[in-house]
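Got some structures for you, see below.
Every number here is computed from the coordinates shown, using simple stated rules; none is lab data. Since the structure is predicted, the reported quantities are computational estimates derived from the model, not experimental observations. Cβ atoms are built from the backbone, for glycine too; each structure is taken alone.
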Structure I
Amino acid sequence: MSVGLTGIGGGVNPEPIAIPPIHRIGVIGAGLMGNGISHVSAVAGIGVVMMDARPEALERAMATIAQNMDRQIKAGILTAETKAQALARITTAGDFSGFGDCDLVIEAIVEKEEAKRALYKTLTPHLRPDCMIASNTSSISITRLGASTDRAEKFIGMHFMNPVPVMKLVEIIRGIATDEPTFRAICALAEKLGKTIAVAEDFPAFIVNRILVPMINEAVYALYEGVASVASIDTALKLGANHRMGPLELADFIGLDTCLSIMQVLYEGLADSKYRPCPLLVKYVEAGWLGRKTGRGFYDYTQTPPRPTR
């Protein structure tokens, strides 16, 4: 596949751009984002190697993918046959040895820059020289991450929304070194996955989280300062702003550690006091109250229905 470029003044560049095909992808991380990316890729007809060092995480991920596909069957989105075909396209691995024939690797691990950079150093020796790398980071500089690899020109941000099989948006972020073929290939992939693309510049937290997470942080400040209770804050935003979830419920869904990491990236990257993480958010993370994934955050999920913790 090749596309001609429009040059300065409206002229056409005679040199077409060859867009690298993507037939097989590696996905690093079998958590909510990793299994969701694997799910939609397999449904779209792409071979997937889903890698996680924890065997139990891979088992849970495959069970989750099968359950989510069953929901899509009930909704008339998939058939039993397409489910079986999609599941057959996913293989699991405990290391990078299966990534040698991948055209693209998507990293979907914890939102910590040092962890991502360390992973890339281990990953890249297992890849073909032409293999692209995308990070599902929700806030970290794509330029910096790409510079820590041996292929900055083939590195890009591909930020999916959670839950991946349901949410239509993908943010695509170019680093300063990302080349045009990589950008075009990732845009084409997103469209093949049935996603709508929003192209963002490489600024801290990009588009969605630049706007969303400071709103969550402000809701935590409102709780911290005694403006209102957890229930009142969430009810006010659900009914007053027509949001599906209140901001504190949404924070629990995202993960309070992830929210804190994004606020820290914004605060450090933009040097503006309005992005200072709320001390109460810091305390919840220090306590290990990270939201739904740990059973407790702004709500206690060991009870039905979940009850506010403040």
Structure II
Amino acid sequence: MIEVNHLSKRYARHEAVRDISFSVERGEIVGFLGPNGAGKTTTLRMLTGYLPPTSGTATIAGHDIYRESVEARRKIGYMPENVPLYDDMRVREYLKFRAQLKGLGNSDARRRVGEVIETCGLDSVRRKMIKTLSKGYRQRVGLADALVHEPELLILDEPTNGLDPNQIRQIRELVNRLAENHTVLISTHILHEVEMTCGRVIIIDGGRIKAADSPANLTDRMRAAGRIEVEVQADAEVVAGAIRRLDHVKKVTSEEMEEGWSNFTVWVDSGTDSRERIARLAAQYGWPMRSLARHVATLEDVFVELTRQD
């Protein structure tokens, strides 16, 4: 559905996107992640025809985004981060107007507006002025706009921006339903939502692709998975020194707690588990221990590991 080859975008001396390549297959839900200024929105704007690339190529459903821009855009439903809506129009009126702008005739426009109003849960507000809608409903109107011309591909830039937890859950459920009939490329900062929704993630930083794989595979390879938390009641310096001497231990930090207890964070080599050796060490020296757990890596750990500046 999406094929990107050596795509770059340069503004004067600043290269916002640097020679990136990736693909998205039909039927996939792919998360497109990166810190602020990483090049996410620039990439999405190139894919949707809002910006021309400086170099490289990209195709949408086989149509080149530069040479066949109109054909490529017909395949795309794009929801930008800040959805531009006409506040002085009613919801149904606005969606019909947008459908006609996208080339639908009167009868097709009426049919599709009715369908997207039902799909996006807008029936109760279809006659309301857009300026009276809550943030959650405005996002739904933006999503309905992206869907009205029956695109094969949905590109969503921060679709849950500014929403409360209940609204985020509703949008997530809606996106999951839409994925049954659409390919979805979604950019968001809410990594928990990505883990629950996306079958694959692409992480970009500094304009370059840093990783592209399933969330499970990325977390399995993370060295943060080799982190152990242990609480011991003993002299912190003595405990930290003894743990540091164990094989595969890379770093130990401690935090003093109440009544002589200390919490230790132990970083170990990827693929190793030092909990048994730490437990034997505590038994050998008679240190009271009330917790010992291995940290399970999350997509947030992967994101921080790949994009941190140190």
> Computing relative contact order in percent (Cα under 8 Å, 6 or more apart) gives 13 for which of I, II?
Replying inline: I
>> Given a value of 48, 23, 15 for semi-axes √(5λ) of the Cα gyration tensor in Å, calculated from one of I, II, which structure does it belong to?
In response: II
>> Quick check on the output: -10000 is helix-only ellipticity at 222 nm (-39500 (n - 2.57) for each DSSP H run of 4 or more, over all residues; to 500), derived from one of I, II. Which one produced it?
In response: II
>> Quick check: 16.2 is what I get for mean count of other Cβ atoms within 10 Å over residues 83-90, calculated from one of I, II. Which structure matches?
In response: I
>> Suppose mean count of other Cβ atoms within 10 Å over residues 35-42 works out to 26.4; of I, II, which structure was it derived from?
In response: I
